[in-house]
1. Say we calculate percent of Cα pairs over 30 Å apart for every structure; which of I, II gives the highest result?
2. Here distance in nm of label points 7 Å out along Cα→Cβ at positions 81 and 209 has been calculated and equals 3.4, so which of I, II was it run on?
3. Can you rank I, II by mean count of other Cβ atoms within 10 Å over residues 9-16 and just name the one with the largest value?
4. One of I, II was used to compute volume of the Cα convex hull per residue in Å³, for residues 49-168 alone, and the answer was 87. Which one was it?
5. Given a value of 0.25 for FRET efficiency 1/(1 + (r/R0)^6) of positions 41 and 137 (r between Cβ atoms, R0 = 30 Å, to 0.05), point me to the structure among I, II it was derived from.
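What follows is calculated from the coordinates using simple rules that are stated; it is not laboratory data. Quick caveat: nothing in here was measured; it's all calculated off a predicted structure. Cβ atoms are built from the backbone, for glycine too; each structure is taken alone.
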Structure I
Amino acid sequence: MSLGPTPRQFCFPTPVLQNAKVKLVPFSAWQIEKHAQRFYDITKDHDDMYTYTNNGPYHSLQHLIDTFFAPAFFSGGKESFAYAVIDKTLPPSAEDPDGELAGVFSYEHADDKTLCVEIGHVRVAPAYQRKGIAVVATALMARYAMDTKEQGGLGLVRVGWGASSVNEASIRVARKAGFGFVGTIPYQQVLKNGVARNKVGNGRRLPSWAEAGDLWRDVDMFCITWEEWEAGKRDVALQLLAGSDKK
């Protein structure tokens, strides 16, 4: 199996993040070796996981590695980093001693100069959905990003979240985790051959020069600022994590 380039050096430290329900394990070449096959197996029959994004679906394990993991997290730059999402409510597995691999989350557009980051590449396999895993993972990543260094976090000034404006599930996760709506970016990304790939665009009329079969998507942007975090958003995240711990 080709794992692609050497993992990039992310601009922030990447510890394991966890509560009683979810563990986020930093990806490395070794983790790709360990988790990629399982991630492919639990998602390969669910093309609808990629309906609102330009990437996917994937037709083989190597296709997944070459066109998702390698370019997103293992080549050039230091702005993106992926986590394996482990469902700790399940018994130990070959993927992790604390549970089963349920999906992938990541930080992206990270900047250690402006102290900002976004949570993206959010994927929870259908078999693990409707368990609150996405919200808990989001709360874990938001807490690490926004808590002060004295509290064990990065002390950033903003954590963001972007979702296709018609992806209601992603928008619900952001809102439940305390992210506030900032605005909509129209025509944020072209979905090449989107019609043939069963993508869902923004539904807007396309310009006359658009290539046949292409779609565009609008993106709704959400964020939490450091002021909002201190004013109550931190409590939202902590309540989500504490409530998850009790289940």
Structure II
Amino acid sequence: MEIHVSLDIYRGSVVRMLRGDPGSVKVYSRDPLAKGLEILDRGVKRIHVVDLEAAIEGRAIGKHVLSLVRALKDAGGFVTVGGGIRGIGDLDAAIDAGADRVVVGTAIYRGIIDPFEALERGADRVVLAADARGGLVVHSGWRISSGFTLNEILERFSSMGYKLFLVTNTERDGSLSGLDSVFVSSIPPRYRGYVVYSGGVQGIGDLEILAKEGFRGVVIGKAFYEGLIDPKDLASLER
């Protein structure tokens, strides 16, 4: 299973939020590059960079975030980036910065980016965000409902050729409350090999469950920063 450590950037710092609420910000570092390099030095292979300001405020991805992507890639990391992909130009800019994968959500759900045009960049490179709340997929900083259930989104876009989905349980994001077993089991097994899961992970046991259930990967954040997951314990689960 792929294990990605989240590097969420907000106001120039590495932070975590509770359920995406800017009022709940906890700062872990004022130097994103130093923190990213530290994560790589601790044996983590994959970093998931998010421009939270862009995601929350509806702006395009920041140049400072693209520079961070390039630096982490040059340091040997496998880098995914999301937040602020407002048009096809932003998608291409992220790829040009060296991102191995780029997460797109709002721009596709709002019809700004044609999903087939995005997919031309590679099914192994473009990740569709499927952030779930109250049974429906939400976008625009988790404020607007798409009107579709998670499984409807997985079915619709996988039929188009999408092979990568970032599924976030927004109601547990940053909570350290553990996996929602009902939510996890509701994702059909036939799609789990396409899904990188996020939301509520509190320890290595949650990762073992996701690996056993056949998920492609997982994004961990607060559990890593709070020392609840030791990178040394990840080797047996990594692929």
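1. For this comparison of percent of Cα pairs over 30 Å apart, the top structure is I.
2. Only structure II yields this read-out.
3. Top value of mean count of other Cβ atoms within 10 Å over residues 9-16 goes to structure II.
4. Computed on structure II.
5. Working through the options, I get structure II.
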